[in-house]
Structure I
Amino acid sequence: MSSKEKNTRTKILEATWQLMVERRGMGVRMGDIAKLAGVSRQAIYLHFDTRTDLMSATAIHVDVVLGLDERLSAVLDAPTAQQALKAYVDVWGNYVPEIYGLAKALLIARETDEAAAVAWDERMACLRDGCVGIIAELIREDRLAPEWSESEAVDMFWTTLSFQTWEQLTVGCGWSIAQYTRWMEIVLIRAFVKA
C-alpha cells in the first residue's frame, strides 16, 4: 500500500471515528464519512469492501492509535494468573474512558445497524478472549476456586468486566477509575482465585 493510499485510509478511519462519537453512532452515512475525510464515496469502497469492514477497521484503528497491544503487555508479562487478572482489570478500567465515545456509539447503534453490531461483537470477543486466557492460566496454576467450571468462570469474568458495568459504576454511580479498578480486582480475585 502506498503512503497516499495509507493516508486516505487513515483519513477515512479518523472521520468514521469522529462521526461515530459525535453522533453516538446514529445516522453515520458513508457520504458523511467521505465528506469529512475529504474523499469520494468511491474512495471509501476502494479501501473497505463493506460498511461492516469499515466499522470493524475503525474499532481496530482506535485500539492501534491508543496503543492497546502495548498496554496488554502488562497482562502477558505478569508472573502469575492472579497478577495477570489484576493487570487486565487495570488495563480495561483505564482504557474504557479513552474509547468511551466510540464504544457507546457502537453499543447504541448496534440495535439498528448491522455493521456497528459486528464491530461491537468483535471487540467484545477480544475482551472475552482475554478472560479465557486468564481463567485458563488460573486452572493451569491450580488456583481457580473449585466451585467454578471453566466456562462459567469465563462467562462471569467477561460479564463483570462488561462496558455496561463499567459505565454504570463510573458514570451512573460516580466512581473514579481508581475506585473501579480497585473494587473489580478485589471482587474478581475473591470470586475466582482459590484461597
Structure II
Amino acid sequence: MPAARGPVPGPDGLLRCPWGLSSPEYVGYHDDEWGKPVRDDTGMFERLCLEAFQSGLSWLIILRKRENFRAAFGGFQIATVAAYGPDDVARLLADRGIVRNRAKIEAAIRNARASLELPAGLAALVWEYAQSARNGKVAPRTVEDLPSATAESKALARELKRRGFAFTGPVTVYSTMQACGIIDDHLADCYRRGAYR
C-alpha cells in the first residue's frame, strides 16, 4: 500500500499540498488562488466553466490554456457568453488554444444563459451551500482524505441542473467549491490552510 501523501516542503521550506509542487503553474495556483473566496459572478462562472472543461483531463492542461480560454470566452463575462450563437460555437471549435469539445462549449453558453436567470446571481447561489459544507468538516491530513464529492456538492449540482445548467455534476461542483473557497481543502499542515478566514 502506498504511503499517504501529506504536505511536502517546497524550495522555500514551506509545507504545501503535494499537488501544489508538481509544476510551476501549480505552485502559483496553489499559493495564490486555490481556496481563495470568489464572490463575484464572473469569477464564479469562470471557475465553473474551467472545471467543466477539465472533466476527464488534467487540471494542468486547463491552467496552461487559461488565458486562451479567457480570450475565447470574452473574459467569462456572463452576458457576453450568453449571447453566443452558432458562429461563436464554430469559432470556439476551431480555436486550438482551448479544449475543443462541442458539448463543453455548448454547456458554457447554456450555463451563461442559466446564470442570467438567477435572481441573486451565480456566486450567491453557490455560496448558499458554504455553511453546511463547512459544518463538522475536519481538516484533511493527506490527499487521500479528500472526497471527490460531498452531500453539499450533490445538492448544489441538483439545484444547478434544476435551473438549466449542464456539465455541473457533483464532482465538478465540488472542485468549484474547493477552488472558490466555499470549502478549505488545503491539507491540515499546508501553510495555506486557513489563510482566507
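Read-outs: derived from the displayed coordinates by stated rules, not from any lab. For clarity, every value in this text was computed on a predicted model and none was experimentally measured. Cβ atoms are built from the backbone, for glycine too; each structure is taken alone.
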Check your understanding: Between structures I, II, where is mean count of other Cβ atoms within 10 Å over residues 86-93 highest?
Key -> I
Check your understanding: Taking helix-only ellipticity at 222 nm (-39500 (n - 2.57) for each DSSP H run of 4 or more, over all residues; to 500) from the coordinates of each of I, II, which one would give -24500?
Key -> I
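Work out FRET efficiency 1/(1 + (r/R0)^6) of positions 78 and 102 (r between Cβ atoms, R0 = 30 Å, to 0.05) for each of structures I, II, then name the structure with the largest result.
Values: I: 0.65; II: 0.90.
Evaluating FRET efficiency 1/(1 + (r/R0)^6) of positions 78 and 102 (r between Cβ atoms, R0 = 30 Å, to 0.05) on every structure, the highest lands on II.
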Review point. From which structure (I, II) was mean count of other Cβ atoms within 10 Å over residues 134-141 calculated, if the value obtained is 18.0?
Key: I
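Supply the structure label, taken from I, II, corresponding to relative contact order in percent (Cα under 8 Å, 6 or more apart) with the calculated value 22.
Details: I: 22; II: 31.
It must be structure I, since only it matches.
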Check your understanding: For structures I, II, which has the highest computed value of Rg/Rh (Cα atoms, Kirkwood Rh)?
Key -> I
Review point. Upon calculation of semi-axes √(5λ) of the Cα gyration tensor in Å, for residues 38-125 alone from the atomic coordinates, which of the structures I, II produces 30, 14, 11?
Key: I
